[in-house]
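FYI, it's all coordinate maths here, none of it is from the lab. All values reported here derive from a predicted model rather than from experimental measurement. Cβ atoms are built from the backbone, for glycine too; each structure is taken alone.
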Structure I
Amino acid sequence: MEPIYQINPELDIPIYQQLVDTIRAAVKKGDLVPNQQLPTVQELSEQLGIARGTIKRAYDELEHIGIVEKAQGRGTFVRYQRANSGSRKEQAMAAIDAVLDELEEMGFSPAEINIFLNLKLRERAEEEAQIKVAVLECNPENLSHLTEQIHRIPRIDLYSYLVETVKEYPYKLGEEMDLIVTTANHAPFLERVLPDRRKIARIAICLTQQSLSDIIKLRKGKRVGILGYSQRFGRLLHETCLQYTEGVLLSEPKVFSPELIIEDFLRDKDAVLVPRDYEKYCDAHTAACLERFRGRLVECSYEMDAGSFLYLQEKTRRLLEEKEI
C-alpha cells in the first residue's frame, strides 16, 4: 500500500495543494475513515520534511471544504462520510435523533424544537444558491493570493486552476463553471476555446500597496535577491524592481528547489524578495533559514485592483439573482 501523505516538489503545484488533494483522495477512497485523527502539524512536517506553515495551510483548506474538523486541544479529524457507507436513511435518522435528544435535554418542547428546525431549514434554503467560480492564473503564487481574495465573496463555490493544467481540455471548465475569472493576459486563450464568452470575467492584478512600498524603499547599492516557487512569479518581481528601483544590485530570480543551497544564496544579500506565505512553497530547512533572515525579507503578493473586485462582486450578485428566479 502506498503512503497516504505524499508530495512531489518537482510538480508545478503548490505543496500545500498537493497535500490537500492527497488527503481528500484518501478520504474518498476510504484509506482515511471518518473520525480518524490526522498527524499533528509537527508530526507531518517532520515526516515530509516541509514547513509547519505549509501543513497548517493544507489543514485549514481541508477544514474549509468540509473534509476535516479540528477539535480544540485534541487534533484534526476526518469528518467526510462516504456515500455508500451504510444506509443513508439510517444515518440521517440517527443524526436527527441525536439532535432531538440534545434539545430535549436542554428543556425545549416539541413545538419549540419544530420552530427552531423550520427556521434553520429556511436559512439553509436561502444559502443553497451558489455559483461555481473558477480562477485561472499562470503561476501558483498569484493563483493562491487571488483565491484567498475571491474567497471573501459570499455564496460562491471556488475552484483554482493553473492555466497550463486546463489547456488540454478547457471545454470541461466551460461546461461546469458559471464564471471563469482570469487576467487580460489569459482571457484571449479562453475566448478562443470556450463556446460562451460571457462566462469569462477579466480582472486586473497588481502588487499590493505594501509590497510595492517595500520594493521602492530598496536603496542604491543594496544586493537584492528574488526567490519564488515559479520562474514566472520571480520574473514579475524582477521586472518590478527594474522599474521602481535605482542602482540596486539585482540578481537573477531563483526558485525553491533541492538544488538551491539556501545558505549560499542568502550569504551576500542585503534583501530578498519572496512570495507572501513562502513557507507553503519550500522545505522546512529553507523556511528555517529564511525565518532567521526575516528582517531582510520583502514578502510580496499580487491582488485584484479595487475596480476589478467591485466588478466581480457585482457579476456574482447578478448570477445569484438569476439562479434564484
Structure II
Amino acid sequence: MQRSVLVLVIMSVIMLAFLPWIASDVMLQFAINTLLLATLAQSWNILGGFAGYVSFGNSVFYGLGTYGTAIAMAQFGLPFWVGLMLGALLAVICALIVGLPILRLRGPYFAIATLGLSGVMGAIVSNMDIAGANIGLILPLTRADPMFYELSLGLLVVTTVCVAWLSMSRFGMALIAIREDEDAAGTMGVNTTRYKVAALVLASLFTSIAGGIHAYWITFVDPASAFDPTLNVRMVIMAVFGGSGTVFGPVIGSFLLSTIYELLAFWISTAAALLFGVVIVLAVLFMPKGIADLALAKEPGWRYFLRNVREHRL
C-alpha cells in the first residue's frame, strides 16, 4: 500500500509540473496561491500536528520571509534568490530567539503568546523606514507565473518530503511523544525544549520561503498583509481539516478548502465566507481527525461519523 501511495504521489507531482502549459492565467494564479497555502499548512503541521503545540505565530515567519525578500530587492537591488535566503535567515533567527522562552509555555498560554507575536512584529516593521513603514514596499515588476508556480510546487514537495522523513525518524517520534505526554517524554530522557525549538525552526524555514515567493509574485508588501493573523488561522484550519499529524493530510485539506472557497465565492459571492465556515464546522464535528483519518477508516462513512460524535461527546 505504501508503494502504491508513493507511485500515485510521484505521478501526481509530474502531472502538476506540466500544468503551466495547459492552464489559463486565472487557473495558474489560483494554483500558485493554493500551493503556497498548502506549504504553510504543512509547515504548521511540523509543530502543531506532530508536537501538539497549536501555534498562531507562524505568520510572523511568513512576514519576515516576505520583508526579507522585499527589502533585499527593493532597497538594495539584490537578486530574488539572495532576498529569499535573507528572509529565511531572519525567520530562523527569530524562531531561535522567541522559541526558547515561549515553548516553555503550554496549552492556551502558548497559543496566546504566539498570537501576540504577529501584532508585535507588524508594529515593529511598520515603524522601520527601511521596510517602507506603513506604506510598504514595491518590488520589481515581473510577469513569470510559470516560474512562481514551479517554485511553489517544488517548495511544497520539499516540505512534504521533510514531513514524511519526520514521521519515520527519531526526531518525529520525539515530537509525537511530546504531543501525547510531554512530562512522560521528559522523564524518558527526551530533551523536550530542544526538540520543540528544532521543530519551530524547521517550520519557520519553509514558511518564510513561501512568504518570499509570494512577495515577489505580487510585487508589493505591507505590514497588514505580511503579518496578517488570519493567515495563521487558515493554516490551522487547513491542516486540521486534512488531518494534522499526518504526511498528506494538510496538503489534501489545503487543496480541498481552497477549491471549495473559490467555488463558493464564484457562485454565491457574499455568502461564501459564511458557507465556508459551515463546511469547516461540520468537518470538525464529524471528522475531528481530518480527511486522512476518514480515508483509513474501516467502517462505512455514516458509522464513522456517528462514532466520532459519541467518542468526542459532540
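Listed values, structure above:
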quantity: Structure responsible for -14500, with helix-only ellipticity at 222 nm (-39500 (n - 2.57) for each DSSP H run of 4 or more, over all residues; to 500) calculated and labels I, II on offer; calculated: I
quantity: Among I, II, structure where FRET efficiency 1/(1 + (r/R0)^6) of positions 12 and 76 (r between Cβ atoms, R0 = 41 Å, to 0.05) as derived comes to 0.90; calculated: I
quantity: Winner on FRET efficiency 1/(1 + (r/R0)^6) of positions 44 and 188 (r between Cβ atoms, R0 = 41 Å, to 0.05) once structures I, II are ranked, highest first; calculated: II
quantity: Computed 18 for relative contact order in percent (Cα under 8 Å, 6 or more apart) - originating structure among I, II; calculated: I
quantity: Source structure (of I, II) for distance in nm of label points 7 Å out along Cα→Cβ at positions 164 and 180, computed value 1.9; calculated: I
quantity: Origin of the value 57, 50, 40, where Cα extents along the principal axes in Å was derived from one of I, II; calculated: II
quantity: Read-out mean count of other Cβ atoms within 10 Å over residues 100-107, computed value 14.5, structure in I, II; calculated: II
